[in-house]
Structure 1
Amino acid sequence: MKAAVLVAREKIEVKEVESPEPGPREVLVAPKYAGICGTDIHIYQGEFEGRVRYPTIPGHEFAGIVEAVGQGVANVAVGDKVCIDPIIPCMECPACREGSLSACRSLRLRGVDLDGGLSEAAIASEEQVFRLPDRVSVKNAAMVEILSVATHAVRRARIDPADFVVVLGAGKLGLSILSVLRTTMAGTIVVTDVEEYRLDTARRIGADVCINAGKKNVVKEVLSLSDGLGADRVFEAVGHHKKSASGLAPVAEAAEIVRNAGRVVVLGQGPEPAPVFWRPFVWKEATIVASRVSRGEFARAISMIEKGVIDPTHIVTHEVPLEYVPDAFRMLADGSQEALKVIVKID
């Protein structure tokens, strides 16, 4: 079979590799569409070395058609349209035992720790495979994983009716969080970024206010918009951050703009240190929580697409064939084009 193989840091080759065979309770899927995620770029740039072993097939966001099933598989059949939840918790650590599977001490993901879906064939355990309703296309289903991550983050935020919400970062994840927020009873939703083309997308999705953080001081703007009170909920969804007009790192901005007794949800995984002056945050007695991957939100994300309350195509800017994957990774890594979400068509 043909696959995109990460053979070294910043080096991907599309080549023939051995096709996998499903074992007991495993499913062989022919991926038809796969998304390139921000995490994939971090892996490509070597930030996961030690966890990711070369050569490896990336791609933890994918959907396709079931080609074969192993012994004991009962919930899907050959020919089914499916998408894959890449998460594999250990089920033994304290976090798993209390049901916090997304916080598993030794969590593994297909496409990160194991071969993923940027290939003509991929393996998944039966419990990772979700059959798609007729109204959900395989192409749109490639967006289920990132929407499940966004849904998990919104649930962690505990949005209340009429909440004033700020999303820091209008990249793939920030915009997915915005899409999910539009299905809630949030009041005003503010989105910030340093790139105007990303803010244009946020406006199309339904942000009430967009702030260019490279030109305007986000702290001053949010306090002005909230009558000096600050935001009820803040999402920090920035990866590699650029200098903002406030002069603060994203987490520090979040700590400044959240209201007293408000809540900050941190998802950004940039490698830069983020100093925060914690005294005013403590005085606010605000809450800060982390949000990692998803925790059973796949079915919710599929349902939102099926019902039409979320259009996952809003953030897709490029569609490329499998052969173009090396160029797509380079494009996303260097930021040379106005690219948000790249979808790979595997034919």
Structure 2
Amino acid sequence: MTNHTPRVFSGVKPSGGLQLGNYLGAIKRFVDMQGQDFEAIFCVVDLHAITVWQDPKELKAATREVTAGYLAAGIDPAKSVLFNQSQVPAHAELAWLFNCVARVGWMNRMTQFKDKAGKNAEKVSLGLYAYPALMAADILLYHATHVPVGEDQKQHVELTRDIAAKFNHDYGAEGFFPLPEPIIDGPATRVMNLRDGSKKMSKSGESDMERINMTDDADTIAKKFKKARTDPEPLPDTLEGLKGRPEARNLVDIYAGLSETSPEAVITEFAGAGWGKFKPALADLAVEKLGPISEEMARLMNDTVEIDRVLAQGAEKAEAIAQPILDQTYDIMGFLRSRKG
């Protein structure tokens, strides 16, 4: 088995704006991983965004906004590789090779496709069906060993492992591609809707009041939490007491995520408290943690030269890692490569 450099890869899709779920479920965790025992590669996955049609101007703006979110939250381009996917063509190239390794039966088991396509499966893009192969390429192009994901993406990391194992076996290249491990942790990796605790917080929800946008200013953040839906009961003295109370559990989880503690510790601190006490405390905490991020995002979005420079330099660093791995993949598969340079 080849010894692979411990390397983490993950990405955020630029479609519809960043919200609290992206921050607590992804970006904050990425920041915490910087400077640990592995190389960190973080990507704005713009090729994934176009599985559904995107307005070209909005796609460009959204790509910069996600990058601004990464930078404002604390991703340091000197410690991590930060780039947008489409500037490294090797992602699309390896995705095609993996389309020819992955099996149709594997794709048919992907629950996210079924959820997104619904009854219109015949009318959605081929890209929406095949995008797990591109996700596998994103990860394996860097020989990534760890992938921080939400629970809803765990199945795609398992597919990535299947593709890696089949490639290694089919081409007699045992150990060439690592079998990456999903990292799923943290109290608020799945942030729910502020108006309906049974639904995931989404950029595409009907009302802006059901989500916290990463671009919301301090007053808006406070107002949304104070108006978040709850129930008549006070907070219980054990986590068990939140069963069947999705809105209450969501707010406790968000508090835990923002304060870098556990839901159990939050319940201990606020046991018996009514919402008149808890929601203002949550609003204050959110403003303290998120206010500076939204301010820095606004600064960066007012001068996109810095964002574009970071992405260009990051793409060069990413390509320096990716291209040799793609070249080796072509060689292993037997492609004739007589062109030099």
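Each value in this text was obtained by applying a stated rule to the coordinates, not by laboratory testing. Note that the coordinates shown come from a computational prediction; the quantities given were computed from them, not determined experimentally. Cβ atoms are built from the backbone, for glycine too; each structure is taken alone.
General observations
- Read-out semi-axes √(5λ) of the Cα gyration tensor in Å, for residues 107-146 alone, computed value 20, 12, 10, structure in 1, 2: 1
- Parent structure of the calculated result 16.8, given that mean projected area of the Cα convex hull in nm² is the read-out and 1, 2 the choices: 1
- helix-only ellipticity at 222 nm (-39500 (n - 2.57) for each DSSP H run of 4 or more, over all residues; to 500) derived as -16000 - corresponding label from 1, 2: 2
- Taking FRET efficiency 1/(1 + (r/R0)^6) of positions 123 and 331 (r between Cβ atoms, R0 = 41 Å, to 0.05) as the criterion, the highest value among 1, 2 goes to 1.
- Among candidates 1, 2, the computation of mean count of other Cβ atoms within 10 Å over residues 91-98 that gave 12.5 used structure 1.
- Answer label among 1, 2 for the case where relative contact order in percent (Cα under 8 Å, 6 or more apart), calculated from the coordinates, equals 18: 1
- At a computed 1.00 (FRET efficiency 1/(1 + (r/R0)^6) of positions 43 and 307 (r between Cβ atoms, R0 = 35 Å, to 0.05)), which of 1, 2: 2
- Structure responsible for 24.1, with mean count of other Cβ atoms within 10 Å over residues 19-26 calculated and labels 1, 2 on offer: 2
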